[in-house]
1. Computing relative contact order in percent (Cα under 8 Å, 6 or more apart) for each of 1, 2, which one ends up highest?
2. Distance in nm of label points 7 Å out along Cα→Cβ at positions 43 and 107 was computed and gave 1.3; which structure, 1, 2, did it come from?
3. Could you figure out which one of 1, 2 the value 2.9 for distance in nm of label points 7 Å out along Cα→Cβ at positions 11 and 115 was computed from?
4. Could you figure out which one of 1, 2 the value -8500 for helix-only ellipticity at 222 nm (-39500 (n - 2.57) for each DSSP H run of 4 or more, over all residues; to 500) was computed from?
5. Suppose you compute log10 I(q)/I(0) by the Debye sum over Cα atoms at q = 0.13, 0.15, 0.16 Å⁻¹ for every structure in 1, 2: which one lands on -0.75, -0.91, -0.98?
6. With P(r) over Cα pairs in 10 Å bins from 0, in percent, for residues 99-138 alone derived from the coordinates and found to be 30, 49, 19, 2, which of 1, 2 does the value describe?
Structure 1
Amino acid sequence: MAISVQEENPRQAEIASLLQLSDAVAASLYPNAYRRPLDPETLAVPGISVFVARTDERIAMGCCALIDGHDGTAELKRMIVNLGFRQHGVGRSLLRAVEAAAVTRKIRLIQMEVGIRNTDGQSLYRKAGYRERGPFGSYEASPISLFFEKAIGEGSDT
């Protein structure tokens, strides 16, 4: 199966469906106090780029957002792959596209928060060279969160 990843406008029904899937997965894993739902309007602002992985038939398989910190850092947020497309390289394809965009935008560090029960995500990020770190930005230590980062561009292996 061919996978193409492009930056797209988040104001699409397919993106809304993927974000709802992300919220449903989070609801099954974590208490309500720790969840932060997102919708397409929240992602449709300057400084946030949404990447969508599609099949040859243009079906949205997964998406994620890259939030530019405007200081050489960015946060990867809301990586979700539709259940029917998991284990087919969609997550890896999304990561590669995000990292390539980060290099172009002079972003040198990608950071993220990952839930402790999201073992598939943790495995993907570790295999892609992301390393655990402490909380960043407005995040605080949490019993359900892990934090990761990866250096991008010059001086890194990306």
Structure 2
Amino acid sequence: MAGQVNIGDSRVLESREVGDGKTIRRRRESPDGTRFTTYERIEKPNLAVIKKDGTRELFDRNKLEIAIKQSVGKFFASEMEVEEIVNKVEDAVYDKGKSEIFSKGIGQIVLDELEGKNQVAYVRFASVFHDFKTLDDFVDILARRHASAKD
């Protein structure tokens, strides 16, 4: 098949850790001179996420990243900031050492990470996470954030 390279036939030109220290970036070259990049990440054990309706699905890092980008991505200056949040949330989820976690637990971890990073992103994510229905819901969370900032 044209365009596909067998990684085993390539040679590594450069290897380095990517920001989080848990991902390795390798620049490679195939026998025909084509250069490409691969990323290696430590494989983690399967983790089930228990949804609101009681169904279970496997934890999906990409789904988490998409959800964060959709709700608050534009409030960060770079993709790396979002990637850093995703890494911290994923680490916190796996650090619990359990085989299952409620989706609400993941949402709370995201909120905890956003809290110190960007106030607008925090409130925006909280509005989706807590399913705000009225303006009073926003006022309440803003008042709580304002009070905790004074402490």
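Every read-out reported here was derived from the displayed coordinates using simple, explicitly stated rules and does not represent laboratory data. Since the model is a prediction, treat every value here as computed from it, not as a measurement. Cβ atoms are built from the backbone, for glycine too; each structure is taken alone.
1. Numbers: 1: 20; 2: 15.
The structure with the largest value is 1.
2. Working: 1: 1.3; 2: 3.2.
Derived from the structure labelled 1.
3. Values: 1: 2.9; 2: 5.2.
Answer for the origin of the read-out: 1.
4. On the way: 1: -8500; 2: -14500.
For helix-only ellipticity at 222 nm (-39500 (n - 2.57) for each DSSP H run of 4 or more, over all residues; to 500), the value -8500 is produced by structure 1.
5. 2
6. Values: 1: 25, 50, 25, 1; 2: 30, 49, 19, 2.
Label of the originating structure: 2.
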